[in-house]
Structure P
Amino acid sequence: MRRFLLAALMLGPTWAVAADAQRRTVFAYLHPNRTANADGLTSLAANANVLTHVSPCWLIVEDAKGALVAEVDPALVAFCRESGLLLVPRLEQKNFSRALVHAFLRDPKARARLVGQLVPWLLATGCHGVNLDFEYVPAADRNRLTNFVRELSAALRPHGLLLTMAVPAKMQENVKSSWSGAFDYAALGRACDLIILMAYDEHYGGGPAGPVASLPFVERVLSYATKTITRNKVLLGMPFYARDWPADGKGKARTARDALALAEISGAEVKWDERARSPWFQYLENGVTRTVWFEDFRSIAAKVLAADRTRIGGLSIWRLGNEDPAFWLPIAQYREGAGLKGLLAAFQSAMRNLPKSAKK
């Protein structure tokens with residue numbers, strides 16, 4: 001409670017968006033499982049008026065022949081309709097399999113089969129479009145991926161359906177990169193309505209400890225993206241999560257909320273890396289020193305400011321329910337723009353996200 005109120009007080013002197021700003025896009029992902037994602041649904045209910053798009057993880061390319069596995073939550077569809085939110089479910093390949101997506105993209109019949117299933121499903125369920133999130137696409141499939149996105153776009157647009165796409169962060173072009181080489185920013189930007197920059201995992205579980213998304217990293221990713229994609233189509237991905245590394249081993253993911261709670265429970269000293277604009281701490285577990293890099297109000301606000309300075313289309317959140325409620329203060333103000341309207345939005349967000357005990 002004390003931490004949240006402090007963040008609210010900090011908002012005025014530390015945060016200001018461009019005077020000519022208009023209401024921006026705030027896109028958010030939601031886990032598909034209602035039981036596992038109770039926190040996500042709570043966050044959605046509290047912050048629906050800050051959001052513009054919601055992307056539940058409902059759609060999977062099941063095999064290389066383009067079979068579609070889909071689930072839907074009618075209650076969520078109704079909630080989005082009542083709240084004026086655009087519903088754009090996420091489509092991924094099963095298990096993010098490199099072999100599956102490679103075989104699928106190489107087969108024109110499989111691509112056509114998937115599109116033929118997807119479009120009627122979106123229309124029947126009342127969705128407004130789809131979010132394509134193919135990952136670990138082989139660099140050799142760069143042109144095939146672009147062609148598939150063009151085919152999907154051509155099928156969606158006559159029905160007024162949106163095509164949004166998540167892409168790996170990159171700071172320069174490297175067509176041989178096993179992570180980002182398949183993603184032709186310029187061509188994909190022309191075919192899609194929105195491009196989500198996954199500007200996180202700068203340091204990942206399999207590598208050394210470090211910021212999930214330092215500010216210099218985010219700024220370089222934004223600089224490259226806006227040179228190749230129309231600015232108002234670009235959304236900056238915001239990591240609502242942390243990573244926790246042992247002294248010598250593989251790191252694991254934590255929610256930003258849990259990381260902050262861990263620091264308090266363990267009595268660790270939270271340190272601030274000024275260059276990275278990110279907090280971190282260390283703690284002992286069974287005699288092993290572990291290092292946690294996470295996001296807090298300050299680091300999220302710094303990224304939101306970077307999005308504002310770059311004049312892009314908005315933000316994307318991975319994912320709802322992982323956050324410290326204080327994250328919503330800068331995001332709510334950014335959504336509405338400068339002036340009293342933005343300040344009011346931040347205040348309303350603060351009141352909605354107060355702990356229940358503080359509202360009594």
Structure Q
Amino acid sequence: MNGLKRWTVRHSGLLLLWVSFPVGALSALGLSVGDRIQTTGGVIVYQMPGAGKLGTQATGSLGVAMSGPQIATLSGVIYLWWNISFDLGSSGWVQQDFLTSIVPSAPVLASPGALTVPGPGVTTLTPTFSWNADRGATNYIIYVVDLTIGGYTIYYNDSLGNVTSFSLPGGYLTVGHSYYWILKAQDSVGISDSSNPLYFQVQTPPPPVPALISPGTVTSPGPTITTLTPTLTWSASSGATGYGMYVYDFAGHAYIYSNDSVGNVTSFALPSGTLAASRSYAWQMRASSAAGFSGYSSYLFFQTPAVPPTLVFRLSATNIILSWPTNASAFTLESASSLSAASWTAVSLGSSVVGTSYVITNDLSGVSKLFRLKK
């Protein structure tokens with residue numbers, strides 16, 4: 001340790017004594033909060049500056065300066081202290097004498113890409129690059145290189161800031177080209193080595209989301225259709241070579257039809273048995289090509305018709321007694337003299353309710369009639 005210096009001054013009959021600290025001990029030596037730090041010797045780590053021993057760190061230990069400097073005395077000597085968050089082991093306050101700022105380590109990249117050529121495909125011209133935070137870094141520098149045109153750097157930015165992701169602006173990437181990107185970290189001391197490159201390709205994007213036409217509306221519950229085997233139609237999606245169709249049943253809270261490959265068509269009749277009567281449904285589509293699937297379309301909502309009521313009859317002498325369920329109140333009883341009759345007429349005889357059925361008696365003496373329920 002540096003020795004203490006002592007000065008004495010006499011003034012007005014008084015002996016004044018100053019005790020100094022080691023020469024140069026309070027010089028900041030270029031350290032700053034946030035710097036990447038390395039120990040230059042073995043150090044003791046304290047809970048507070050100069051007090052409360054927590055542990056030790058060996059020469060070459062790495063960390064980040066979290067706060068400081070603070071002035072505190074240890075064994076009668078005044079030092080500058082820094083609060084260091086070490087990568088491993090005890091973290092706490094350490095004397096500045098054994099610390100130095102260093103450049104950050106090379107960043108570790110996350111996505112997009114792989115370590116080997118040609119790398120995975122991306123389907124956007126504005127990908128978001130992401131990486132792991134580099135301890136002590138206050139800025140990052142990115143390079144994007146086009147391998148297809150001979151390794152030319154098509155994008156460079158030396159002021160990304162202290163972030164861990166960056167979205168490339170439009171206008172730099174080209175469909176069908178191969179690329180790699182690298183990153184460097186920076187702090188107040190300097191710039192790190194380059195990261196390992198990640199390689200990727202730009203592929204043709206998937207087709208756009210198809211637009212649904214019918215049946216249904218964009219609001220629930222939608223209209224009631226007239227069949228249980230409706231034909232679903234949609235607009236062609238540019239570049240699509242196929243479509244996926246998905247029908248959701250609200251009563252069962254499940255998809256009752258899911259088909260990723262209904263073909264390169266713009267209409268499709270749902271198979272018999274897919275839908276049930278008196279239910280609410282929603283359907284959606286997505287388009288596909290060699291580049292993959294588009295996103296899902298919005299839903300169209302529709303309802304299926306109710307099951308037609310059963311008209312029951314029995315004969316009693318010259319009368320026919322007709323009955324049908326009371327839950328079919330929207331239906332009207334009609335009669336005609338033959339199937340080829342020009343018109344059917346409503347049966348005007350009054351009906352009565354017996355249990356859960358409407359019942360009506362009609363005199364058939366000397367005539368022939370047909371009856372039906374119509375909504």
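Laid out as a table, the results:
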quantity	calculated
When distance in nm of label points 7 Å out along Cα→Cβ at positions 179 and 251 is computed for each of P, Q, the largest belongs to	Q
Comparison of P, Q - label where relative contact order in percent (Cα under 8 Å, 6 or more apart) is highest	P
Answer label among P, Q for the case where Kirkwood radius over Cα pairs in Å, calculated from the coordinates, equals 21.0	P
When distance in nm of label points 7 Å out along Cα→Cβ at positions 107 and 235 is computed for each of P, Q, the largest belongs to	Q
With helix-only ellipticity at 222 nm (-39500 (n - 2.57) for each DSSP H run of 4 or more, over all residues; to 500) derived as -12500, matching label from P, Q	P
Answer label among P, Q for the case where mean projected area of the Cα convex hull in nm², for residues 307-346 alone, calculated from the coordinates, equals 3.1	P
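Each value in this text was obtained by applying a stated rule to the coordinates, not by laboratory testing. Please read these numbers as outputs of a predicted model, since none were measured by experiment. Cβ atoms are built from the backbone, for glycine too; each structure is taken alone.
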